[in-house]
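What follows is a set of structures to go through.
Coordinate-derived values only; no laboratory data. What you see is a predicted model, and the numbers here were worked out from it, not measured in a lab. Cβ atoms are built from the backbone, for glycine too; each structure is taken alone.
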Structure P
Amino acid sequence: MRILIKPIITEKVTNDSELYGTYGFIVDKRANKIQIKEAVEDAYGVAVTKVRTMNYPFERKTKFTKKGVVTGKTGGFKKAIVQLSEGDSIDFYSNI
């Protein structure tokens with residue numbers, strides 16, 4: 001099971017990483033906090049102090065178009081906010 005899917009790079013998460021040392025990741029829905037902590041520590045070589053998770057369910061969407069009513073759904077995902085110990089940081093832009 002691949003636990004870390006991708007990092008979240010938005011203005012809000014980037015601001016929080018600079019101020020509080022927290023970073024956001026999209027993770028596997030079945031992963032728990034202990035697995036997420038170990039995955040971040042192994043992937044980036046940092047010490048994690050706290051992990052917070054949020055489950056976002058899928059949403060049903062309805063659009064009214066010229067061809068009629070079109071229905072669909074967006075996929076759900078799990079987001080993890082990881083707080084690192086003081087002095088540690090993750091550089092997502094070093095691979096670019």
Structure Q
Amino acid sequence: MTTFDIIKTVRITEKCTILSDRFNQYTLVADRRANALQIKHAVQELFKVKVIKVNTSNMPGKERRKNTKARGWTSEWKKAIVTLKKGDKISLT
């Protein structure tokens with residue numbers, strides 16, 4: 001897998017913003033097959049920062065209904081919370 005296959009996007013939510021301000025942690029959406037070491041190397045290569053720790057979690061899909069009685073499911077995804085070295089930042093703009 002290439003670096004661009006491993007890191008799909010950066011999550012920007014209220015909770016993620018608080019984590020980045022207080023603890024220098026960023027939440028990413030990663031490929032489900034990638035492990036923590038691959039995610040660490042991909043973040044360091046893409047954003048040119050030093051990663052201290054990576055925590056991963058597989059998030060299950062949720063049941064959803066949109067204007068119909070038939071139910072569907074959202075896709076499953078992997079969440080990676082990356083802790084950066086003090087002083088390093090990922091520019092989200």
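If FRET efficiency 1/(1 + (r/R0)^6) of positions 42 and 74 (r between Cβ atoms, R0 = 30 Å, to 0.05) is calculated from each of P, Q, which structure is the one that comes out at 0.45? Clearly, the read-out refers to P.
Here percent of Cα pairs over 23 Å apart was calculated and came to 34; which of the structures P, Q was it taken from? The correct label is P. With distance in nm of label points 7 Å out along Cα→Cβ at positions 2 and 58 derived from the coordinates and found to be 2.0, which of P, Q does the value describe? Attributed to the structure labelled P. Taking mean projected area of the Cα convex hull in nm², for residues 26-65 alone as the criterion, the highest value among P, Q goes to P.
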